[in-house]
Structures are given as structure tokens and as C-alpha cells.
Structure 1
Amino acid sequence: MPLALIERWQKNPIYQALAQHPYREYVLSNIPNLLGLWIQRTTVGWLTWEMTHSGFWLGAISMAELAPSLLLTPVAGVFADRYSRIKLLRITQGLIFLQALLFCILLLNDLLTLPVLIGLVVIQGLVTSFAQPSRMALISSMVPRQHLTSAISLNAIIFNLARFLGPILAGAGLVWLNPTILLGCSATGYCWFWGILWYLKIQEKHVEQVRQTAPTSLIQSIRAGLHYARQHPLLGPWLAVFVVLCLGVRQLAELLPGVSDLLFYQGVEGLAMLSSGLGLGAVTGSIWMSQQPYEALPRIFRFSAWGLCLLLAILSWSPSFVLAVVIVAGCGLLLMVSGISTQTMLQLEVESQFRGRLLSLYGLVLRGGPAIGALLVGTTADWIELEWSLTIAAALTSLVLWRMLAQIPNNTAQPPGKMPFMTAPPSSPA
């Protein structure tokens, strides 16, 4: 019986992804880094709420991380297509560690004011936005094509396990310890991953491809990537729907402090439970997605879009906190399903010389959309009740999606990478 279980596990897509070197070392060493990320995010959110008690400032903090990336992320996508992605990650990870260390020192010496906090978040947004295209595109250099979907899902599983455990640790730390210790733990996790990155040896074929092409300007390269996305018959409408989802319903994580305190009067303990429920649902969604076939991704994406709108509206009027935690967990599952399906389609359908730019567009939408949505919903909640603000967001998103989702087929019979489309002009490579 144990032998049969071992053989069954070895056939599991997740095991097959972990069997790839150096992907295994990369993804496992990323665990303390991601734990540090979610501990810091939860701590910063609560510090902001303690300073202001305002939904507007919760949204403003998210916007502060977004604002610099509006200009930098497209540039980062070009860099990810032109230069070594692992080298770019080493540089940016070191800067993230230094930012967290400065955060900790300022808080320890009672020098952390709201303007300073916003400034540090802006720095984090700059560095993170520059790193994200390289981080996502690097997966295709470590994993064979047939294991790519499982590798993306495994990344999401680990990310959301950190999302589940990080807020629990942060919530306990906020109750029993203090924010300075939590930020110190975050800096330690960042430093660990930074050190591991220097030992990884990854062969990046896109660098050789770029060297064989004629150089183009930065603006031309960005325009070529946008042209590529716009002309693609599947990814064009898919990304348009994803933009609407990010603006309308994916801002839930940023607004959880307000949901906990304003809707259910649960404070920091409630924030930890809601954040953990969101992470647990996302882990469940990631595991489920690792087993799904490529052909089902469009149908799954459509279902997740409608489900998110429905659950957000129900959450706004939940009669009990326990039910709210369950609903938030369901939202976490659907958020991850929509995100993994979108990133998988991009990784499989996009040519390697455009992958960094398309993934930078995905990353910009994924980070920027919820931040803008949180700012809009949070500002509206300062004028009307938060439950009405969330309900209006869900209703408006549903109305917009009604026509847009019809442009995405329920399923596709085409194998990965075989969708016909018009690529960018040959004169505009990376």
C-alpha cells in the first residue's frame, strides 16, 4: 500500500514540477520570503488603520504601492525580455531587504509617521514592480513546457500558504508582541531568499535570442508588446476581462481591515481570521487548478468571474462573522482560480521574446487594479456605508462583464501555443 501511494504521488503533476532542478530549490527557498511579505503587508495595513481609522487611507496605502509601478512595470517587462532575469531578481531582492530593514529601524525609534510609511510603501512598489516580470517569466526557464501549469499552480500554493500563515503570525504578533519584531522577521525572510538566489544557476535562452535581433528603443519594445496583446484573439479579450475583475472585485484583500472593524466589529483578531480564510481558500483553489486541463481554462475563468461578483455582494450583508469568514475563503478560491488561469494562458500562448512584457502587463493589472479599486471603494465607504460600497462595486462589475465574457469561448480545442493570431511587426522585437 505505501508503495502504491508513492507511485501515485510520483505521477502527480505537483511532484513532477518539484522534480525539476533548479525550480525545486527556487520555490522552496521562496517560502520564508513570502511569509515575510504577508507579515509585512498585514502589519502595515494595521498600522495604517491605527493611525487613521479611515477606509480612504487603507486604499491610499495600496495606491502608494501602485503609483510608481504605472510607469516602471512596462519598462521592467522590456528589461525582463532583454537581460538575465535571475540577475535582475538578485538586485531587486537585495533592495527589498534593505527597505524592510529601514522600516524596522524607523519603527523601533518611533520615527514612523504616516508620510514616512507612505514613502516606504512607494519604495517597495518601485522595487516589486521591477522584479515581478522577471520573477514570473523565470519559471519557463526552469520548468519544461509540459510541467508549466503545475509549476505555476505550485507557486500559487506556496504563495497562498504564506498568505494563510503570514496573517496568523502577524495577528498573533500584533496581539502578543509588537510590530517592530514582525517587521524584523520580514526582513530576515527577505535576506534568506536573497542569499539563495546567488547560488542558483539557470540557463536563460531568451538572452541569446535577443542578442541575435536588431536593438530597438524602449518605447518601440513596449509598443510591440502592447500590439502583440491587442492582436491576440484569445488573450486580448481575456486580459480586458481580467482588468475589469481587478478593478471591481479583487480589492477585497486590501479592504479586510475595514471589513473586520466596520462590518463585524472584530478588530485585529477578526482581521487575522479573515486574512487566513482568504489564504486558505486560495490554497485550495491553487491545488485544484494544478489538476485542471488546459482546454478547460476559459470555462473555469468565466465561472470564477461570476462567482466573485456574487460572493462579494453576499459578504456585504452577511448576518454573522463566521459566515463572512467562509465567504471570504470562497472569494480566495475564486481569486486564485482566475489568476492562475490567466497567468497559465499567458505563459503557454506567448512567444518567449514577448513573455516578459505580457507578464509585466498582467502583473501591473493584478497589482494596480485592486489598489485603484480599493481606493474607490474605500473613498465611497467614507461617504456611505461600506456594505453599500461593496455591493455597488459587485453590481457594476457584473454589468460590465455581461457582454465582455461572451468574447471568451467556454473551452478551446487548440493545444497550448497553437492559437492563430497576428503577432507584433517583425521590426519590433525585444
Structure 2
Amino acid sequence: MRIGVFTDTYWPQTAGIDVAVKLSVKALKEAGNEVYIITPDDPRITVEEREKEKDDNVIRVPSIKVPGQSEGTRLGIPWIPSVIKKIESLNLDVVHSHTEFTMKMMAGKIAKRNNIKHCYTYHTMFKDISEYLFPSFLKEFGYKVAKWISIKSCSNCDEIIVPSEKVRDTLINYGIKKEIKVVPTEIDKESINQVDEKSAEVLELKKRWGICEGEPVLLAIGRLEKDKEFSKIIEQMPKIIEKNPNTKLMIVGQGPLKSKLELLAKKLDVESAVIFVGGQKYDDMGKYYKLGNILINAATAGTQGLIFSEAMAAGIPIITIASEGLTNRIKETQSGIVADSIEQIPDEVLRVIEDETVASELVENGHNYIKSGSKETYINTMLGIYSSGGSESFEKDKESDEKGFQEADAMIDNEHKNTPLTETKGITQINNEL
């Protein structure tokens, strides 16, 4: 099949969506499909990277920087006729959007003009993120905005795909009537597990980041945003260091909170024990997992917990805060330790560091669980979704789409009456674009 994958998040932006897209594209290509990635251009991309992207069928769309985003977040411009024409010349069989924003608008436009199926993966739990974006007195309004975005995004597509039951249940509770298909992202187990922790590459990374032999390394991975709760992990470091002074915390990721997190580590007098290594390409993540002794997570927001699967494949224990729908499988398979509160983390970390039997059991259980996944199953499932029902017009669900639009608009309009104008401005503009 000729598949067009549309995403607003792609290298050099690093996030869970970027990883999920790369893993999906790699699997589909290995199965013999012709896959194109359509994503916003970014001035940070090097000449060498651009040349490689040509071979990888990456098409960059002219873009603009999102105001107020310090990390260079960009959105593609979806209405340029020459770009639309170039993508249409690929004669795509299906388009698959991994975003709610401008690249999804482009995917929808191309699907409608060419009468092909438009599949959409809902990656982001806007409800969870809204808790960090809106002040407490606008919390309920934030939830309604999250619901509004979700209804809008799920209405204007032919197929809805989600990575976990947690996400599916959320969308059903929002009143989404279309069938929602759960397809977990299949990680690249080979590239993560094939790295030898004694290899020259891993030893060089240890030297680069000042990690001495025998020093325990806690690995925390993700974008440096509020919902990832890195501050809570750093706040527990004094207690951990008090019992095991050589412990290091390595944070892998980039984001707008880096300077604040660095300041927090300095304030708590643990700056020498907290290492910020920035965002890393997915192909290099196997080396970083091999640097770690424990994967530690304090975030409760998320859609599928890719880092848990990767840690299991890499063979390191997991210690995480409980998160409904995400950590259930860790409890059930005993492949990690699920703490009820952040205050329990130091004791659990020390228990795993000091007791090799506990660590070995967690690793073995994780390996046994992760072996059950299959790349072939993922590929067959996705190709089945792409081809089911034949080519469908974007207009086929027009009536139900319009109903969903009206319900979402009415919900937000009701909130306008009791919400300050400064908090709701832009809703109408976004509404018109979606």
C-alpha cells in the first residue's frame, strides 16, 4: 500500500508521538509498504539529516513557529497548493494522521479530494494535560475544552485508532459513537535489546556524563513538561542520596521546564547527582536504557506507556506511580513496582538497588511479558484497518460528523457565559479551522 502519515510532531521535536510514528512507519515499511511522512519543516534540521530524510520519504511542509513555545514547536501550513499537489501526485491509498492540528487538516483535505480513507490515531490525553494548562478555578472549563477538541478530532475522520483501553474508555465517555480500535504501538525490541551494556558506545556515554563504575543510575524519560512530573522525582533525590550517596538521576528529554528543573536540583543541593542529557534520537535510546539501573516514572498522564515496554525490552526494572489504565499490566505481570504515592519511591528505589533478587525477578517478568508482543500482529492489524471497507469518501459520515460538531460547539458555547473573555478568545478561530 501507499500510505501517507501526517504528523505535527517529528524530529527534531522529541516526544511520545514522534516515537510512535517512527515505530509504526518502520514496521509498515518492513512489510513492503511505501510509506511517506508529511510533517512541518524545521530550521534546526541539518543538511545531512535532510539528505537522509529524502531517502526515508519524509516530506517537509513550510511551517511557522508556535508563539510562546521556547522549544521550537512548529505547525505546518496546510493550504499551500503546490504542496497539496506534490502529495497528491504520490497516489496514496490511505492517509493516517497522528495529530489534531494542521497536518490533520491537510490529511483530511487530501482524503476528501481524492476519495481515500482517512485514519486518525488519538495520542494525547487532553483531559490530563488540561489540569496543568488551566488555573484551578477554570479546571472544569479545561476539561470541557479537552472534550471539545477530542469530539472535533474524532468526528472528521473515517477510522479512530487509540493505543490503549484507557484512551478508548475516555473517548467513549465523551460520547464518541464511531467504533474505536485499540492498537498498541509495537516497540522496536531488537534495536533496544541488542545493545551490550559493556560495549564501547555505552562505556563512552558513561564517561561523557561522569558516571563511575558501580554507581546506580535512575533513568527518567520524557519531555520536560509539567505533566511528566520530573520535579517530583528530583524532590525525592535527597532522601535517596542520604541512603545511597552514589546514586545518579539521568533525565533524557528536552522541553521548556529544563531551567526550572535545574534550579530545583540546585536548590535541593543535588545538582551534581542530576544529569540532564537532552532529547535523543530513538535509534540511540537503547544505549541510554543500558546506562540505567532503574526506570523511574512519576507521571500519571499518558496514553500507552511506551517507556515501560522499552525498559522491559532493555532489561531494567521499573518503579512508577500508579496510573489508571497504564500501570495495570505492570501490577498484573509483576514486571515493576507500582507505588501509590511519590513518597514511597525512595524506599522502593533503595530496595531494588540493594536486593539483586528483587531486581532480577522484575527484569525476568518484564522480559516474559514483552515477548508476547508481535510486530507481525501490529502490521496485519494496521493493514486490515487501512483496507477495510474499501476507499471511503470523507463525506460518508457527514451527518454524524455535523452532529458531533454541533454537540461540541454547544458545550463550549454554554461555558462562554461564565468564563472571562481572555480565557476563551481564540476558541471560535480554532473551531473554524478544525
Structure 3
Amino acid sequence: MKNMDAVFLNQVLMNGIQDILLVIRVEDGDDLFYEFINQVAMDRIGLTEESVGKRLQEVHHAEDYRFFRSNHLQVIRSKREFVYEDAFRSPRGNLYYSETRLTPLFDDNGDVVHIVVLVHDITDKKLAEDELENSRIELLESRDQFRIIAENSTDLIVLINAEGNVDYISPSTEDLLGIEDKDFIERPYSDFVHPDDVMVLHFTVDDSAGDNRHMKQEYRMKNSDGDWVWFELHGSAVFNEQGEFIHFVAVSRDISSRVLYEDKLKHIAYHDVLTDLPNRRSFYNQLTEALTGEQGQVALFVLDIDHFKEINDGFGHDRGDQVIKEFASRLRDAVQDRGTVARLGGDEFAVILQNIKSLEEVVSVAEGILQSIREPWHFGGQVFSVTTSIGVAISPVDGEITNDAINKQADLALYKAKEAGRNCFRVNT
């Protein structure tokens, strides 16, 4: 070995290197001997001091020797450094990943006489790379799975980023809303949401991102015809490995039919089936709101159809139902948007007027109702005469009055109207 080579080798040894360091002596062009083995090599790959001076084939199994010889011959013939990665197990069974660097040293004739083998432990790096690759593969697989699910789903699947814009939306949007998925990309999702639902949706996304909670919310989106479609959203926030919010995954199902059904049930619960007017329950709720609100004085009208029992008994219940429906229609037309009309049951009806300014206003409405009901009634080619009696009670200007109290006053006024011969109204002031 040249003096310069010896100096180089000594410098390497003196650096206290923590990697495996071997020096291989080359004789007769391709005969390989161990000339130096450091302590790290002895600890990790089981070489001993007795290996120094021996041929490589005397130390290693035939398969390992063929692998080492092949790499060393490549350095000898090319006279260039060679680097490769490998994996091996220590005598204790620990798995190591390594980067091996074979560096040739030359004599005066330029022939390779030594090969310095430096084996650097890259186990941590390799495991990190493998983990990253596995994560990448899992991500790709999950993306593929996500895309397969999303593109075949009848629900609306959306990825909303931190800025509130759409990163992805499933093709089902064309069937559900009549809008192509490309028209959503990079646009704020709120552009397609009902104005009354935008803030609720923002809070849903923010709460999920803040608390990492699964969220559920109902909201409306506009379709291509300009109509609003009801959706029920189930969504969760997705975070990266640093815990940073990436996007909100929302799966929304069209619940328009359900909402319509629920609205119908709610309507039935608060409306009379025969006349479609608010029923007794709805009436009392609205009367309570009127009396406890700040809409000024309230006038309560209670009405009966005069001699309705005789109509029912003389012409049958079907004709009685026709009279009830026609009475409701005329009463609604007479009051219009000045008050609330309700059917309390049987032939009993009620009207609530709010923000009463004068007694004359109450009288005008009552007279209008009487006149509307007095108009001739036509059923099955016959002409009928139907009238009504009305009792009115007005809430005090100052002070409060309960539902029961104002109802009793209105009933008393109705009794007075009937005593006066019916087909008239009385006001209990």
C-alpha cells in the first residue's frame, strides 16, 4: 500500500467511525483477503479478529461469498467506487439496512490492491422510507377506494378544503342537482347553499375541524331549475400527520321526500282535515303568541253557523261537510291577510286580529264576514241561505289577559249575538 493510502486509511480509522469498516486486500488480481475489521463489524455481522488474514471464501458461506466477490470484482475491473444497498441480520437476529460503499486503493501501476468497505447503517432511514411508501400506497389505495365509492354513490360526496372551496364532488351531483361536478371545483361550497343555511354549514365544518367530531346537519342546495333540494349531511374532518386540517368530507343524502312527508305530518297535526284551516291546537298557540307579543291589542272572534244542526239533520252529513268547507272559504276570503282564521271543531270557528287600532276596524271586519256568509249558497242546483253569529272580545290596552279570559269574553259576546236573533255580531268591551 502506498504511504498516501496508509495515511488515508489511518485517518479513517482515527475518526472513530461508528459504521462497519473493512479493508480487503486484493492479490493476484482477484484473490480477496480480510486485512482489517473494525469493532463495529465484529459486533454487527459476527466477524472476529481471527478473520483477519483469511480469504473471504474461508469466512463466509458460499452464497454470501459469491455476492461479495461479484461486487468487489466490479470495483477491481472498473477501478471505480461502487455503492449498493443491502439488508442483513446480526448474529442476534436484528435486521439492518445498509448502504455499502466500496472504494478502491491503487498501487504505483494503477492496479487495485485494497478495497475499503464502509457499511453505513440506514435502518432508520429505510424504515422511514418504507413507512412513507406504505402510507403512499395506502393513500393511493384509499383514494382509489374513495373514488370508486364516490363515483358509484347515489349520495352527494364532497371534499371541502380549509378555504371552504370544493376540492372534489361526486358525479351524482348531476342526477341530484342537474349540475355537472366540474362546475363545483375550486368554488365556495356556500355558493350553492341556501342563504339561511350558509352559517349553519360553516359552523358544522368549523366544529368538526376544531373538535374532530362527526357532524350531522340538514341544509338546502339549489338545483339547475332554481329550486331548493333538502339534504342531510354526515361529515368529518380529515387531518394530516402534523394534525393540520386538510379537508371536510361530507356525505349528503337527498331527504326532500322525507322533509315533504314531515311537513305534511306537521301540517296535519296543526290543521283541520276538512277545511285545511289551522285547528284548535294551532289556534291556541297563535292566540298565546298574539296576547304575549308586542303587536298591540288583539281582537278574538268566535263564530257559529246558525242552525247548523238542522242542516245536518235535514240534508245529511255530506251536505253538512260541504257547508263547513264553503263557510271556511268565505270566512278566509272575508278576513284575507288581516288576521288568522281557524276551525275549532264542528261548526265553531275563530278569527284572531292583531294590532287593533280602533273599534271601527273590528266592526268593519265583523260586518264583512256577515255579508260574505249571507250571500246565496248553491248546492246541487238548490239555493240555500246560511248565516252566522259572531262574538268578539278585545284585549285591554294596558295590562295582560289570558287565553281563557279572552275566550270567555268572546263566548259571552257570542251568546249575546244569538240572544239578539243570530245573523249578527256583538263586541264584549
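We did not get these values from a lab; they are worked out from the coordinates using the rules stated. Computed from a predicted model, the values in this text were never measured in an experiment. Cβ atoms are built from the backbone, for glycine too; each structure is taken alone.
Using the calculated result 2.4 for distance in nm of label points 7 Å out along Cα→Cβ at positions 65 and 361, pick out the matching structure from 1, 2, 3. Provide the component values of the computation, followed by the final result.
Working: 1: 2.4; 2: 5.3; 3: 11.4.
That value comes from structure 1.
Could you tell me which structure in 1, 2, 3 was used to calculate distance in nm of label points 7 Å out along Cα→Cβ at positions 153 and 217 as 4.5? Don't skip to the end; give the middle numbers.
Values: 1: 4.5; 2: 3.3; 3: 1.7.
Computing distance in nm of label points 7 Å out along Cα→Cβ at positions 153 and 217 on every structure in 1, 2, 3 gives 4.5 only for 1.
On relative contact order in percent (Cα under 8 Å, 6 or more apart), which of the structures labelled 1, 2, 3 is highest? Mind showing how you got there, number by number?
Numbers: 1: 28; 2: 16; 3: 8.
The structure with the largest value is 1.
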